[in-house]
Structure I
Amino acid sequence: MTDRDISLAAEISVRPTRFRCRGRLLDLTEKTWIVGVLNVTPDSFSDGGRFVDAAAAVDQAMRMAEEGADILELGGESTRPGAVPVPVDEELRRILPVLRGLRARLAMPLAVDTYKPEVARVVLGEGAEIINDIYGVRGEGHLAEVVAQAGAGLIIMHMKGAPGDMQIDPSYDDVVGEIVAFLGDRVAFAEGVGVDPESIVVDPGLGFGKRLQDNLALLRQMSAFHRLQKPIMVGPSRKSFIGKVLDLPVEERQNGTAACVAAAVLQGVAFVRVHEIRPAVHLIKMLDAIMRA
């Protein structure tokens, strides 16, 4: 066993064993949890426009649940490179009919991808249990306070800049070290305003203000994020860095996505965020069997 193997094993061995979101306590030792992504937007990079109709979105979410998703995450604002923000009322108009439809039919955890405290407050009142903040509770931090008051789960992601400018010449001296430091700071902030330490997940933000080499370095060194002592989420699904490596369009990046998911799972991530559920279920079930044998 090499020094790197020993270091990796040590980092994985100290990973958290559970995640709390409202009344739920998820056991992170039993498996890697699959988060199904459902964008109810007209302009998301992968599935934008396909599920703007609430009934179609609910049907798709039910299919994802049947295929084995453990958590479903709704997004009402595109965060693709170059995207512009949408008003609170428009984001809620997109999300709420789908959230209400799913909450009435599914007992599984539901998450919402938003950075707006006004949106978070409403969706948590409608039964969402997890908020995924791509801005990493930056700014005034009111979103973290809303999450804390609801006893909800919080995913803190790293993004350099904002969706509108994040891919305009991003650069790092030490991409892994800088993102670990950022996430550590934001975790401390969230806990400081009352978010339960067992309710926080960290996400290095693949594709959000990163160059090709940054994304690959993060995947290769994902185990470094265990030093934060929080569950890790990764979301490589169909992203442009995969397209650059494989020279493939969005709709043909399934195998590249699977390779990234495998690299992350083998380094002990707790959650993977994907658009296509059944292939991820098979891949992760096999990897989990190997890892836990």
Structure II
Amino acid sequence: MFSGLSLTARASLACAYSGVAWGLFWIPLRGMDRAGVTDAWATVLFYGVPLLIFMPWIVRNWRRIARCGWSLHFIGIATGGSLAFYSNAMLYTEVVRGLVLYYTTPVWSLLLARLLLGEAITVPRVLAIVFGVAGMLVMFGVDLGFPWPKNIGDWMALIGAAGWAVAAVLLRKDDGSRSMEICSVYFFYGVVAALILALSPMAGEIEVPEWQAIVDVLPWAIPIAIIVIPGAYAAFWGAPHLNPGVVGLLMMTEISVGGITAAIWANEPLGTRELVGIALITIAGLSEFLYAPMRKALLRNN
């Protein structure tokens, strides 16, 4: 179906799809919460279930993983740690603040790509950041002002954003790993990071869930596998072929999908403001590909 598309176009679609998948991840998290596995421990299981699914492949292919060297582990630490911080940030700050602060990641990614990879910060990429930030501020209430970090949850969201920016640069530089290997270390280090956060003093008085509660949430393994594993694979296949900042912009589809699905299934608001924000975010994700043909059309008309 996509065989006629260029590699860049297919990689872009993969990253955009990954954002769509992450826009749905709140559904199994809330399901686990209702079943009794709450707060930071839900994040542990959120990574633990895919890791268990991956274990047979990891056991069979451990030599392939070992040959990838330390660069693969650095990618796993950056990706798994980033998303663990992001997920837990929602426990310690408002969802709106966490989302806006985490999705400053395209800015950090573009800057790191310029400093470490020498990749240009082009006009369409600057425009994409402008549209993306404008869309987020409109969608989440620009009248409330930009949510500068004020608490531990805010800082966790920013740490997650910086972690993903580093991960995107490492993925761009890496030429010895494949998507399956990256997925395996991503879920492994995601579990490690989530456990550290769950057991750390910042988690407060969070009780370890009862065994029965863990058994009760096992039915959520199916939607987690359907949503998380393909989304992670798509991101780790597509990201190495794209500028790190562009990856962050494309994955902002998470905000749009999260807003729409929360309105449908969680009765959260979706009015004119939210729709305008979603439109601006969509333009941000497409700007890299719309800029060149629009510029040519304008030059022809002039």
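Just so you know, all these numbers are worked out from the coordinates, no wet-lab data involved. Since the structure is predicted, the reported quantities are computational estimates derived from the model, not experimental observations. Cβ atoms are built from the backbone, for glycine too; each structure is taken alone.
Matching task: -13000 is the computed value of helix-only ellipticity at 222 nm (-39500 (n - 2.57) for each DSSP H run of 4 or more, over all residues; to 500). Pick the structure from I, II. It traces back to I. Looking across I, II, the calculation of mean count of other Cβ atoms within 10 Å over residues 81-88 that yields 26.2 traces back to II. Thinking of I, II, which structure, once FRET efficiency 1/(1 + (r/R0)^6) of positions 209 and 257 (r between Cβ atoms, R0 = 25 Å, to 0.05) is computed, gives back 0.30? Derived from II, not from the others.
Check the numbers for distance in nm of label points 7 Å out along Cα→Cβ at positions 105 and 265 across I, II and tell me which is largest.
Comparing I, II by distance in nm of label points 7 Å out along Cα→Cβ at positions 105 and 265, the maximum is at I.
To which of I, II does the computed value 39 (relative contact order in percent (Cα under 8 Å, 6 or more apart)) belong? Computed on structure II. A value of 27.4 was derived for mean count of other Cβ atoms within 10 Å over residues 241-248; which structure in I, II was it taken from? The correct label is II. When percent of Cα pairs over 36 Å apart is computed across structures I, II, the figure 14 traces back to II.
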